[in-house]
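Dropping the structures in below, format is structure tokens.
Derivation of every value follows stated rules applied to the coordinates shown; laboratory data play no part. Model, not experiment: these values are computed from the prediction. Cβ atoms are built from the backbone, for glycine too; each structure is taken alone.
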Structure I
Amino acid sequence: MPQADREPAPPLLVGIQARTAIVHDWFQGFHGSERVVDAIRSGLFAPGNAPDIFTFHAARELLPPDLAKAVVHESRLAALPGVRQRGHAPGRWRMLVPAMPRYFHRLDLDDYGVVIASSHAFAVQVRPPAEAVFVCYCHTPIRWAWHPGDDPRGAALRPLLGWLRRLDRDASRRPDRYIANSRAVQERIRRLYGRDSVVVHPPVDVHELDPAAEKEPGHFLWVNRLVDYKRPVAVAQAFRHLPYRLTMVGIGPLEASVRASLPPNVTLRSWLPRDQLTALYARASGYLHVGEEDFGISMVEALAAGTPVIGFVRGGARDIVRDGIDGILIDRADPATIGAAVERVASRRWEPDALRARAESFSRERFLERLSAVIEPLLPR
């Protein structure tokens, strides 16, 4: 278990008094963006003033009970038989992308004085009353509209790209304030929308991870979806001629091709229960994350477990990993470059407490403190 002296400090609360709506694209599990919503819901509001959550679709059975109860409105289309997600079975609600902007446009938010959009797709499309405070926490401008090659949905939606981009730009004019989850996203917001933003990194539950556990020398870890831009094939092949072991954890459309060519020193596992995953983080002597991410919460989780990170020099890794201090940053994600970085990490002694200290700057408590500082000046007096 994590050390006793690492208990979280009480969060710094804004204590929002106004009736508030949080609008989130969808809840398909309890991942990074969903954890942002949960931290906002549970950490920024005055007692007795719980916010209402609006979304297109929620797999409630995969959410913490208090978060699931806070969801007051979903699309009726997404709940149709054969469309709705059941557990981890994905359902078909993602096929309803053309209907999503209209759903968010038509949400009735007239009774809310504060509206917070948690958006990586269409939540920013809402239209609060003119007098409401409207803040957008932007995980990224729609990746599969602006960077269709990075997401499997991009090719299928190519005929809609012009329409999606116009909608996204039009919506970007409405929030009173943009908050970006990383410097990389801040740059996209400036380039695509012409808007300034403040960076507030997502909350990470660093206290779930133990930097004091004994490491397994030469055992590396990769945790991600098996999609092309995460570079799973290149990561696996990087270990083919290395004297180290790699455990990969993930599912996705590339699973068959990754398994077909796994080197003997690489193991691929499906998604694991949280306790098993945190144990892997704690025992690993190095963590790899070489895709260009919006932020990259798993890199912070590795550091929280006292594990150095090999990251890609672009995207969110720039905010998390200081090259040569918290791990190694690489500028190419080919097997040779990845393999050389693995050897560099394996040849050094890393100080787990120093890596943990870096991770704590991305904790839930720091997230709430920074978000409070952005939102509080906007609130009515």
Structure II
Amino acid sequence: MKKILFISHEATRTGAPIVLLHLIRWLKEQTDLEPSVLILKGGGDMQVDFEQIANTFVWRKNPPMSRWKRNIKRLLNERIDDYRDVKNELRDLAPNLIYANTIVTLELATELSDILRCPVMCHVHELQLIIQESIGNDKFTKLAKRVNFFIAASEAVSINLIKAHNVSEDKVAKVHEFIPVLESAQFEMSRQNIRNELCIPENALLVMASGTIEWRKSPDLFIQVAQQVQEIEGQTTYFIWVGGGLDSYTGVRGQYDLARAGLNDKVKFIGQKTNIHEYMSGSDIFLLTSREDAYPLVCLEAASLGKPIICFKDSGGMPEFVETDCGIVVPYLRTDIMAQAVVRLSNDKTERLRLGTNGARKMRARHTVDISANEIVSLIRKFL
């Protein structure tokens, strides 16, 4: 039986860890491969999910800040001891392959590769901006030379690896991100419930976005699109953004913009929600204003529920999915054209439903867990 050590940068309920959890769960159910998980930064709300399906190690625990203040030297020594213990446990595990999920785990993966004497595969969910901000371009290019094989989450990711970091084409395989299928029938009451909760008229069009509130995701552009839509069609369309910290630096700035633009009644940032799919099902259009996004899962979830997607060209992988039949791709940062696209779909229910139906069909044909996990496991077996 072949043993695979999967390294996750964290266990938060975000894109890359969610994809990894789906993959490991499928692998356990469908193959004879034996997965173990090493979480780089412990304490995430999905850590227990990993622990339930695989042998799970934590590289870096996060003690309360009060303990750091009391005895920094002691805690640093404890951390060194923890690292040593984990390395010894991994030696005993003796994996046949290290699977680094995200480039953030790559430095540790290559270090462990030397210790455990096994090859490294890296599943890259990031584009250039994240690579630069998280570990730096030069450092990533250097680490990439020590990786035996790459899985790219989109064509955009694959191209970036090859062109910006000199990765050989024969060392890269594209496997798009994947999710379990969502069915609209699961959320029959969502439209009415969400409108009641947010005080939105039943017949009003609702445009949704979702993600962390940060510059890369572009909540500022979301607000601009909303403002331009109101100017074009007379304030009959509502906008919600689900997710992110409202008290973050960017979140506070967003509230400032909303107030100055007089949009507080039409645009709502509602923070983290456990029932995000109800908001998604209750909306009419999904708006992706990201400046850079490799292949966001929320768009696949929206497509699964039959929502057309509007996104920017040259912003990452989503135009690869949307193409011309599942939504509208507009020129990069052209919020005016994005607003026109929203108005066009708001005024044409037939087209809106056609694009949404195409998206649901395409998602089921290309992006289920069964399809993509099968591709990844085939690559693992071929590589081993």
Structure III
Amino acid sequence: MKFAFVSNMDGSPWGGSEDLWAGAAERLLRQGHEVHASTIDWGESEAEPLRRLVAQGLQLHRRPIPRALTVPALVRQRLAWRLGLARPAPHACDVIAELRPDLTVFSLAGGFPNADLCEPFARRGLPYALAYNCAAEHWWPADEHRRRAAALTEAARAVYFVSDGNRRLVERQLVCAHPHTEIVWNPFRVPYDAAPPWPTSAAPLRLACVGRLDPEAKGCDLALESLARPEWRDRDVTLTFFGTGRATEGTQLLARRLGLEGRVRFAGHVPDVVGIWRDHHALLLPSRYEGMPLAIVEAMLCSRPCIVTAVAGHAEFVTEGETGFLAAAPTIDALAAALERAYAARARWREMGAAAARAVRARVPADPAAAFAERMLALAQSR
């Protein structure tokens, strides 16, 4: 059979949203299927996982990075097309659509279906599915965008979400509901049977914030402001940020401005996620918006409790007082209150971590990418 994956990731060459479609593509290639994909052309910055897929037989159709044209340049371009002096390059999605895949999956790293990407398939009546990887309360579309995104969502064969919270939010924003929606899980970067030992040293109590340094999404500033409160000054608690991002310098400056030197550390990107949990007692993730963070799944697989904001799918995984603690909203006061509850229960963290490990394995399959590939195959065969 013939499959295609189209990613709308345009902020960086790779991200957590890419792991699911790439993992499914790899498994379909192993089964002997023809697989195409369309991504932004990142040139020399192209992600290594994508290069590996191409080496395994993926047929990649690269799209140029969208660039805003000035009005005079746009007029000259259109005039040249009309006079036959130049021809518009065929869009990568038109090229794939001409191949008539049995199923195309649009991986939405953020936002709503993009008409330029989806409409070549919708016009031809080709079967496609949407995979929403993230949603945010402040991503409300204008009416024209909402109408087009809703129509594309309703015309999909299936719509996948990484959390039920994302599903409810998108349905509210687009004012539409699809009869065939399912929850899927992104691949994680720790062994399914990971069992790092509990840290041998109880002091200091070590929190880890695992994710990109991007306060708009990850709420890094909420963590810093909460730990800078007077009640935390004499507590033997540290926080380590694992990751990099567009606000690395600003986050570091804020930590210094709040007087958190010595209590907050920046470790950068660390590939050994299990190693993080050998030395840390709990995850702190005060996101403002999310899909379903790998950081939570990985921490729970490694038997660590999670202190998180109740956004997106967080409350679907973390149970207050049993597997972690939930801040009612992504605000300093709500997070500070959750941290207080967590600190008061610190003697039970190891027990809560064990409960977290059991809970996540009851929910998430051992190989999410293989499970997603099976859904794609079943959907394509059900035409």
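Here are some notes:
- Entry that produces 32, 21, 8 once semi-axes √(5λ) of the Cα gyration tensor in Å, for residues 183-238 alone is calculated, selected from I, II, III: I
- Here helix-only ellipticity at 222 nm (-39500 (n - 2.57) for each DSSP H run of 4 or more, over all residues; to 500) was derived from just one of the structures I, II, III, and that gives -11500; the source is III.
- Source structure of the calculated read-out (distance in nm of label points 7 Å out along Cα→Cβ at positions 55 and 367, 1.4) within I, II, III: I.
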